Structure 1
Amino acid sequence: MGVIFKRTKILATIGPATHSEEMVHKLIEAGVNGFRLNFSHGDTAQREEQIRWIRDASKDIGKPVAILQDLQGPKIRLGMLNENVEVKAGDEIVLDHAAEHNGMTLPVQYNLAEKVKVGEPIYIFDGKVRTTVIDIPSDTAIKLRVENSGTLMSKKGINLPDTDFGGDILTPKDLEDIEYGVHQDIDYVALSFVQSADDIHNLRQLLVAGGSRAQIVAKIETKAAVREDVMEEIVKATDGIMVARGDLAVEAGAEIVPIVQRRLIALCRKHGKLSIVATQMMASMVDNPEPSRAEVSDVANAVIQGADSVMLSDETANGSYPLETVAAMKKVILYTQDNAPVATITDYMLMKSAQLDAISTAAVRLAEQLKAAAIIAETKSGATAATIAAHRPNLPIISVTSELWAAQQLGLSYANRSYVRPDSSEAGFDLAKELKRDGFFGDEPVTVIIVSGQQPGIIGTTDTIKVRVLE
């Protein structure tokens, strides 16, 4: 029997619980394929340590690993309070960007007076305290009526589901972080609180101007982004989607999250884009060594829907059992992929390149018909391998590229295992023979499908399918 590996990948967040070179190494060995660096917390010195640890461990283990820079975005929070504030239905509070805490006047880290309108709802502390805007008494303050009893604490998040930020979702902090990121070894940039495809285009211009090859992941967590006429336009504009279920549930309603998740994964498959399912996938393992049955079902459901990656947040950033969580998630992924087929999609697949899509479709069907052990994709930018992955083949995709950055980005792509090798006319077949010698395909003869181009190393020239038998 050959090597068995998971097709849906694991993206883990680094935090206080995993902030060490040893833990990063252990997480990769346990099954992590990519790391999320949450730019809402930490400083540049910590980031540089984390990036170095990831790259060193990746090289040592021989496994390309993706790094995702998660921008904070307009994540609005209360400022520092002198003490916790108890509120009840009917109370009136003021959020003032220019004030300190004084009774029922509370500081806020963003000038909401410039954006909100009277009558709009505002949810504080992950929706635990719900309020409505009743007045805008100054250029920096808004007055709210409290709708339910609760407790307000320092730095708790604020959600504004009906407020239009008018495309102004990149904060000064985000712009500084983007400038920092373009000079670092970053593979993906996650854009928070996306509302339209224009938000993607704006970030793309900044990355290109900075000379970055990083791809964009649009975080879907606003009511505006899940409108039927907007959702697909965002998918088409971006390189990947993150279903950011925590804020999405507060912003748009928890009942819509499962349906939006399924629709977004299907759209990503339709257009050949990366899909990541995030938030509370194994939340109970922050404090417990075993997941709940509901969490196991949640992960399995994402695998069956065909997600490229599933993400861990607090579980690995702050939890007591980060390694056990990764091991449990990997176990669920492997069992699910071996016992349940990926759901079919009804939408006709629409890739950027019709030729590459046709070649990829034929390769997957040929591999299934010949019961091939793997599809070998020779790819410069990763596009060939990612397009094959969009078809969700029930077998490994072995990607060979001369570009380390492409191999790292493919770390989060469905069923992909990437290798860096020099460009050559036989790069795919040479890698296949190497893997056969190393026992990857087991002892028996196997068939592999090789997808390549007649001009190795040139992006967009994939045009050939070969069938090879490895003795």
Structure 2
Amino acid sequence: MTGLGPWLVALVALVAIWVDIPHHRFDLPFGCPGICLRIGDRYYQQEIKTHLGLDLQGGTQLILRLQTEKLPAGSNTPLDTLNEQARKVIDRRINSLGVSEPVIQAIGGDKILLELPGVADIEQAQKVATQQAFLEFKVPDEANPGKFKSLEPPLTGANLKPTFVTFEGQAQSNAVVNFEFASPDDQRWVELSRQYTRKQVQIVLDERQISAPEIREAFTSGKGIIEGGFTTQSAKELSLLLNSGALPVPLEIAQSSRVEPTLGAESVRQSLIAGAIGLLLVVAFMVAFYRLPGVLAVIALAFYTILSYAIFRLIPVTLTLAGIAGFILSIGMAVDANVLTFERLKEELRSAKSLRTAVEEGRKRAFPSIAYSNAATIVSAGILFYFGTGTVKGFALTLGIGVAVSFFTAVIVTQMLLHGVIEIPSLRKRSLFGVEERAADIRRPEPRPVGA
């Protein structure tokens, strides 16, 4: 790789090192700790940190029971279907909270296991998991002044588009939740506003009034706002509940507990020591057996490590024991790709080819094997991620990312380093590449091609 390539690789390395810094105590270049962007009225912020799983940092564990006895009479939805629907709603809520790699599993037909890494507030976890989030718009009951009644059929939040929070009033201090009905409920909302102009409508969540605004004029679309003296946090929580949908069946907490890290600090320390020893042995083998290319492989491996870890922090990937195992396995794939390349290089050198020709031919001959093996591993990781749950997904994700990055380092970075060192006369020795010197190489340096 020549020209701009080495500079791009160096820039990627510098950005990766910046992302890998354990604690960002400065807010450059984005103006906040991490990455923050404002696009129109939407604000995006991604804190850069390492996310640890339940086995490494602890968290909250809940066992939820489906209260099927509270379903309306005549409901005939199968229990397994209700369980699956409830898990999907909980999954949307938890993901919106930013909890990485939660475990949401069915236990039998009427129970759900929920594990939330890093969440220490059990009460908040219980509220998010069990709140029904059934939204309904009611109109004045003319037969009972001061009371409200449901429409026929009820106008609920089942057909809402994604909601979002904005701020109104003086100094933009009042948080409100913006909503919009999809068809055909948008026309029902417009007709409701025409029929009840200058009257109050009631907005209830789980049979509790959250707002009773007066309709000042007829609406022209299915849009509206919910205001009720919300704080920023409570408005965001309401928006989250509406976006995730209502639970198909009421849930109750059967068991809750605060989970401590199962590995412990000492076990983590020992695992890191074992990993470091293994890495040092790999480095020693590569340098001893492949000499100068082995040194280049170590440099490429360092690049691979900092880039992979940076990607883990940016996505973010939750590191569990299984996820760390996937990362370590991908390191082996990175070394394997370099071994294939260097063995091909040595074969070309032994066939009396020049150093530049050997490097290029070795790359071409090793590339198919590297590409096919990495593609097979990535496909396998994709299947595991699609069909797996919990820690299996974490293993598959770290393995897939690691293999993809290792392919980049083996094909681009290692080759860039090889082409760089053969341009240095003092390093253009066959013995440094693990093969014996030729007499012609001892008598005169290798000629440089015209235009190279």
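Remarks
- With FRET efficiency 1/(1 + (r/R0)^6) of positions 59 and 299 (r between Cβ atoms, R0 = 41 Å, to 0.05) computed over the structures 1, 2, the top value is the one for 1, the highest of the group.
- Structures 1, 2 were shown, and helix-only ellipticity at 222 nm (-39500 (n - 2.57) for each DSSP H run of 4 or more, over all residues; to 500) at -16000 was computed from 2.
- Test item: semi-axes √(5λ) of the Cα gyration tensor in Å calculated as 60, 25, 19, pick one of 1, 2: 2
- Structure responsible for 247, with volume of the Cα convex hull per residue in Å³, for residues 179-370 alone calculated and labels 1, 2 on offer: 2
- Label whose coordinates, when distance in nm of label points 7 Å out along Cα→Cβ at positions 147 and 435 is calculated, return 5.3 (choices 1, 2): 1
- Source structure (of 1, 2) for FRET efficiency 1/(1 + (r/R0)^6) of positions 339 and 363 (r between Cβ atoms, R0 = 30 Å, to 0.05), computed value 0.75: 1
Here, each number is a calculation from the coordinates, and none is a lab measurement. As the structure is a prediction and not an experimental result, all values here were calculated from the model. Cβ atoms are built from the backbone, for glycine too; each structure is taken alone.
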